[in-house]
Every structure is written in C-alpha cells, then in structure tokens.
1. When relative contact order in percent (Cα under 8 Å, 6 or more apart) is computed for each of I, II, which one produces 25?
2. When distance in nm of label points 7 Å out along Cα→Cβ at positions 71 and 303 is compared over structures I, II, which one is greatest?
3. Can you tell which of I, II yields 17.1 when mean count of other Cβ atoms within 10 Å over residues 111-118 is derived from it?
4. One of I, II was used to compute distance in nm of label points 7 Å out along Cα→Cβ at positions 143 and 167, and the result was 2.1. Which label is that?
5. If mean projected area of the Cα convex hull in nm² comes out at 20.5 when worked out from the coordinates, which of I, II was used?
6. To test your reading of the models, identify which of I, II gives 1.00 for FRET efficiency 1/(1 + (r/R0)^6) of positions 39 and 159 (r between Cβ atoms, R0 = 35 Å, to 0.05) when calculated.
7. With FRET efficiency 1/(1 + (r/R0)^6) of positions 7 and 63 (r between Cβ atoms, R0 = 35 Å, to 0.05) coming out at 1.00, pick the structure among I, II it was computed from.
8. Where is mean count of other Cβ atoms within 10 Å over residues 79-86 largest, in which of I, II?
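Read the figures in this text as sums done on the coordinates, not as results from a lab. Computed from a predicted model, the values in this text were never measured in an experiment. Cβ atoms are built from the backbone, for glycine too; each structure is taken alone.
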Structure I
Amino acid sequence: MSPTLKDVADLAGVSRSAVSRTFTKGASVSPKMRLKVEKAAEQLGYSPNALASSLTTGRTKLIGLVSNNFHNPIFLEVFDLFTRALHERDLRPLIVNLSDETDPSNSVRMLRQYSVDAVVVASSTLPPSFAKAFHDAGVPVVHTFGRFATSPDVHVVGIDNVECGRMAARELVARGYSNVGYLGGPTDATSAQDRLRGFQEEMARHPTVFTSHSFAGAYSFEAGRVEMLRLLASDPAEAYFCGDDVLSIGALSAIQDHNMEPGQDIGIIGLNDMEMSRWENINLTTIHQPIKQIIQSSVNLLEEMLDDPDRYPEARIFPCHVIERGTLRPRP
C-alpha cells in the first residue's frame, strides 16, 4: 500500500496537520518542521494526494484546455507549450476536444463537474460568445487566439487578425502582383472573417490590382489542397494569401501537382510560422504569430485571475511580422 499522511506524521513525530501544512503552498511551517516532514516523506516515498489537497485548499489545480481543431498541426505546438507552462506552475491541464461542436453548454457542464479552477479556450475560430459562456457560469476563462476587441467580455490573448490581413495584402502589392486572392479557412471562423476584412480593406487602396477571395472547408491540409485545385482549374490569381500555414501547405501541394513552381508561377503567403513551414521542402513565406509569447501571457493571466477572480477583462494583443522564405517573388 502507498504510504499515507499518517505514516509520514508518525515517522517524523509530528501532527498530521503539520504534514498537511508542509505540502500546502503558502501555509505556515517552521524550517525545522519542514525538514523533518520532507525527510520522512522521502524515506517512505510519500507523495501528497492532489484530490485530498483540493478538499483542504478549495482548488483542484485543474485547468480546462478547450480546442476544436486537432487536424491542424499547429495545435501540437500549442498544446506542448500550454502543458509545459501549466506544469511549471503546478497546474494540470484537462484537455477537451470539441470536434465539430460549437455549443458551449456541454463543455461548461463537463468542466464544472470536474471542478476546474479555470478554462483556456484555445481557438481562433470560435466566436467570443463561446468563451463568455464559461464566464457567465462563474468559471474564470481566457480566450487564447480569440477575436480582438477593445472592450472584451472575457480575457483575450492573441493577435489582430484584421491587421494580419492588411499586412499580407501590403506584401503582395509590394511585390508587384496585379491579380491576388485570399484563400481563407471556413466561412464561420472568426479568424477567417477578420483576415479577409483586413485583406480587402488594404486592397481597396489599390484599385488597379484585381482581388478575389474564396474559403476552404476547414483549417487543414486537405481543405487547402482541394480549394487550390478548384482555383487552378479555372483562372487562378498570381498570388494568394492563405489564411493559415496548413492551408498554404495544402495549396502548395496542389500547385506542384500542376507542374508549377511556388514563388515563380504562383505566389503563396501563409500565417502562423509553424514548424513545418520552415522545412526545406516547404520553405513557406508567412506571417509569424508569436505563439510562445501568447501562451506564456495566457498562463500568466490565468494565475492572476486565480488570485483575483473579479479582475476586469482585458485584451493582450501581440504584433506579427513577415518571415521571408521562398514562396513569393522577391520585392523589386
């Protein structure tokens, strides 16, 4: 049988409450007492029971991590960074895969049943109302990669997708393209809508450049490939802003299948700068999203919310920049 708190107390010659305080963060215990308890625990191989501890502290240290696009390889990086950052702070992630679900009620119900201390909605496609449902249910929430607003209903950490659309348009114009297109994610995704809006706003300043747009069925390789094959079958543009790296890589695959050279015959610029886009056989010109900093800031904000649940919602927005590789023609 595993050693218990009583076993540690007996071996150390102290009370059970002294052992409990030793393993409770922030509890008062003398250095001498702590040393005796830790020595006894090490000798017995004792580890505190997290569930029992939660009954004492009122906190489970569980953080719900909710997302809805596990088909996109970028989320392998996102979850790796999130889980590492949470573990460093002695917090434990509880991952929820929404699949195609957009109604938050089931997720709210389940995570309340697990008594999570807080929730991260890690999605650039879900509407603000999804994260707000957790807030309305009394669960502290951060919407990471959420839609930017100057007065958000919940804490938002991410990028300004409208400005990223403008940035991509400026790059295409600066490289002398006269016929450009936007290939976005699914039409109901807030990020796809905002990136298109910014793209069109900037292109409206260049009336001599012909502009078109279309949407893929999902943020996935296959969806990007299918949509680009459809575009190539008619009269394709000279260059495309694909609203995500994984869409871009699918589009590159379709272009190469037509014996065309990305960057020479058709230009592509993506968004995210995920690890795969840096591979030599892909070499994607893209807009860098500072994912590591966004996640670090999200976890910092979570900790601040746990200490102050009534903290006023804020938006933390990080700047992006273009990463030059090989899928656009060079600037003149």
Structure II
Amino acid sequence: MTKVLPVGIAGLGWYVPERVVDNHYFTRFVDTSDDWILQRTGIAERRFLADDQRPSDIFYEAGKRALENAEVRPEEVDLVILATISGDFLGCPATACIVQDRLGCSNASAFDIQAACTGFVYGLQIGKQFIASGTHKNVLVIGGEALSRICDLHDRNSVVIFADGGGAVLLQPHDQCRQGLIEDSMLGADGSGSHFIQRPEGGGVKPMNPQILAEGTHLLRMKGREVYRFAVERMTTLMSWAMEGQNPEELGWVFPHQMNRRILETASGKLNIPKEKVYINIQNFGNTSSGTIPICIGEAYEKDLLVKDTLLVFAAFGAGLTWGAARIRW
C-alpha cells in the first residue's frame, strides 16, 4: 500500500494591483451609489489592473512572494497550478505556463483549472495529492483573477462586486515545512446551476460575432437572487462540515470566499461562529473570485494573526456551480 504523506503550507504570498477603484466610479455607468453598494455587498473599494498590466502579472507576483516566503528557488518547483477564469488568453495557452516561465520554474509542469470562486480550494486539493503521493516535493498553487477584464461596466449585478487580485501557497511534505497541515478537504459541484453565473455567449456554443461583441453578452453575467440563496445555504453547509467534530475553542480563523459581507455574516451567525473569528476584507478588495481566500490568509499571515496549532477553515462556492472547504492545522 502506498504511503500517504501529510502535506503542509510552506509559504504564502499575495498581490493586488495598485489602482484603487471606489464605489463612486460606477455611478458613471450604472444606476447605483456608494451607499447602495456598501449596504448590499460590504464593498467600499476594490483593485483593478492598470491598462498596461496583464492578468499574469497578478499571478506572477503572488507566486514569487510565496516562493520567497518559503525560501524555495524557482527551479526547485515541480508543478504550478493556477486557478483562474480570467487568464491572459481564452484558454490557450494556459496562463500557468506563462507564469511558470516568468517565475523561472524551469523544472515544473504547469496547468490551469477552472472552478471560478472555488478554484483555489480545488487547486489546494489537487496540489495536495501530488505531494501526498510522494511524486512531488514543491507544488505552487495560485488562485487569482482579473475580473475587471471580463465584466460588463453596464451590468449593475456584477460590475460593482468583482475585482482583481490573487494569492499563492507553496505546498511541501509537512515533515519538511512543519506548518499549515492540510488535515481534510471536500469538493462538490452541481452543474444544474451552471446558468447562475456565466459568460453566456462568445464560446463554443455561440461563437464570437459582431452582434455578441456589440451587446456584451460575452462578458460575465450573474443572477443575483439565485446566487444569494445558494450562497447562504452552501456557505453554512461548508462551515458546518469544517467544524464537525472539532473543538470550537481551537478555531483560529474562518477564511471564507469574499462574495458578500451579508452572506458571510448570515452563514457564520447560523452556526454561532464568533464574528471576530471570520476573516473579512471584502471592504478593501471586493470579490476576487479564486483570489479571495489566498489573499485573506496571506494578509493574516503578514499581520501575524496565524497562531500555531489553531484550526483554520477555508470555505468557498462559485460558478459551475462548485463548492469546497478545507481544514488546516497551522
């Protein structure tokens, strides 16, 4: 029987663009206001790429910082996994390959995965398997988005929510890094809800044409009410799974996907998780999809908020529909 190796998080890094976009910016394009956005989403500002930046700039910076934090040289990396729905190109080539080259990970294989906002949790589980099997020693998992590039400025349901940014972790055998033990994780999907969050046209079903470009139907669309109901139920379920059989006093932080402040507060309230244990930074960075959780944990690490031997919970849901959670013993 093959021995399964415990897997840990050896390094963390995160990056958001310098360009700050406040809520007032959107009043030029849609019927909204700073108060409306803040009250309904909890978002005060977010970051967008500069015009001369690429999405891969986000992923490169996050990955570079994770490697530096882990004190691992790029050529020691065996695999680069990138979770994103907004890479440099339309699926080909994989943006992970571009990032692999820019980082100098010359001995690594690389691929993208698409699970939208759940992407980082999916990537964490995939990367864990490569380490646990003993075939890889250093796996770089990056989650991030440049959603400003695929949002419709005239669609109020989505444009005020989504943003740009990302984070990364470097995975190693736990006996090597001695921190961030990935104890357990779960993943799920329900394709019957695939139409809740999607780019309706411009793909293989309805290939790009001048009408699609003019109408903007190749850009991201979201059915807000349906997503809200699903999000509250699913986030509650994920947090419940993560805390089942655990000592609540050992909980350090819940790092949830930052989709909407009201959803996070409602879900944690249902499970009596103290709000001071739920890490929320959506007010500063908006919803960066697969980037939210690694940004949160990276920021918390830099603030020295991660305490040894405490339990960390990751929980996310996203387009697909997809969902996932993980328990980490820091």
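1. On the way: I: 15; II: 25.
Label of the originating structure: II.
2. Numbers: I: 3.7; II: 2.7.
Of structures I, II, the maximum of distance in nm of label points 7 Å out along Cα→Cβ at positions 71 and 303 occurs in I.
3. Values: I: 17.1; II: 24.1.
Source structure for this number: I.
4. Numbers: I: 2.1; II: 0.8.
It must be structure I, since only it matches.
5. Numbers: I: 20.5; II: 16.8.
Clearly, the read-out refers to I.
6. Details: I: 0.10; II: 1.00.
Computing FRET efficiency 1/(1 + (r/R0)^6) of positions 39 and 159 (r between Cβ atoms, R0 = 35 Å, to 0.05) on every structure in I, II gives 1.00 only for II.
7. On the way: I: 0.70; II: 1.00.
The structure behind it is II.
8. Values: I: 17.4; II: 27.8.
For this comparison of mean count of other Cβ atoms within 10 Å over residues 79-86, the top structure is II.
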